[in-house]
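Next come the structures, one after another.
None of the figures in this text is laboratory data; all of them are computed from the coordinates on show. All values reported here derive from a predicted model rather than from experimental measurement.
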Structure P
Amino acid sequence: MKFKVDKDTCIGCGACEAICDEVFEITDDGYAVAKDEKITDDEVKEKAISAMEGCPTEAIHEETKEA
C-alpha cells in the first residue's frame, strides 16, 4: 500500500503528518508529500488511511497499480 498527495489540492495544513508521520511529511515548500515507501505494517496502514480520510481537501489518494 502506498499513498500520493495531490499538490494542486493540498493546502499544507499538516493534519496528515500529525496523524501519520511515518508516511506523510510537510516539505520546505509547505505542502505534504507521501514518503516513497510501501507500507506493510497494519498499524501504520490504519493511521495512513485515517490521515487520508481526514484530509480537509481530499488531496490524499491511495496509489493503485493498473494491470
Structure Q
Amino acid sequence: MSKNKKTSVISVQDISVTIASFDMDDYICITDMAKAKGGDARAADIIKNWIRNRSTLEFLGT
C-alpha cells in the first residue's frame, strides 16, 4: 500500500479549507469549516452537535 499524501487549501466563500489526498481518496477538513462558522473556541461544539445529528448518523451508517 503506497502512502501518497498531498494537502492543498481551497477558498470557499473567503474561508480557507484544507483538502488532504491519500492515494486516490480526498478528505475535507471539517474543523476548518467549523472554525469559520463559530470561531476557534466553538469549533469542537459545532462538530459534536453535527456528529449527534440523526441525519449524519444515518448517513454514516450507510
Structure R
Amino acid sequence: MKLLVGTHNPAKQQDIIRSFSLEGSLQGIHFDFVLPHELGIHTDIEESGSTFEENSRIKAEYFF
C-alpha cells in the first residue's frame, strides 16, 4: 500500500515512516512511502487552523 507522507519536515517524515512501518509490520501490512518532493510537490502549505486536527485536514485536502 502506498502512503503519502504529507510533510516536508525530514524529522517528521522519519517519525511517520518509523511509526507506520512498525505498526504495519505488527498488522501484516507493508507500506511504500512517498514523499512530496518525489511527486514534484515543493509548496509549503499554510497551517492556518487553530488546532492540530484543523491543520491536518488542511494538509490532507491539499495533498488530495
Candidates P, Q, R; Cα extents along the principal axes in Å computed = 34, 32, 19; producing structure is Q
Relative contact order in percent (Cα under 8 Å, 6 or more apart) gets 37 when computed on, of labels P, Q, R, structure R
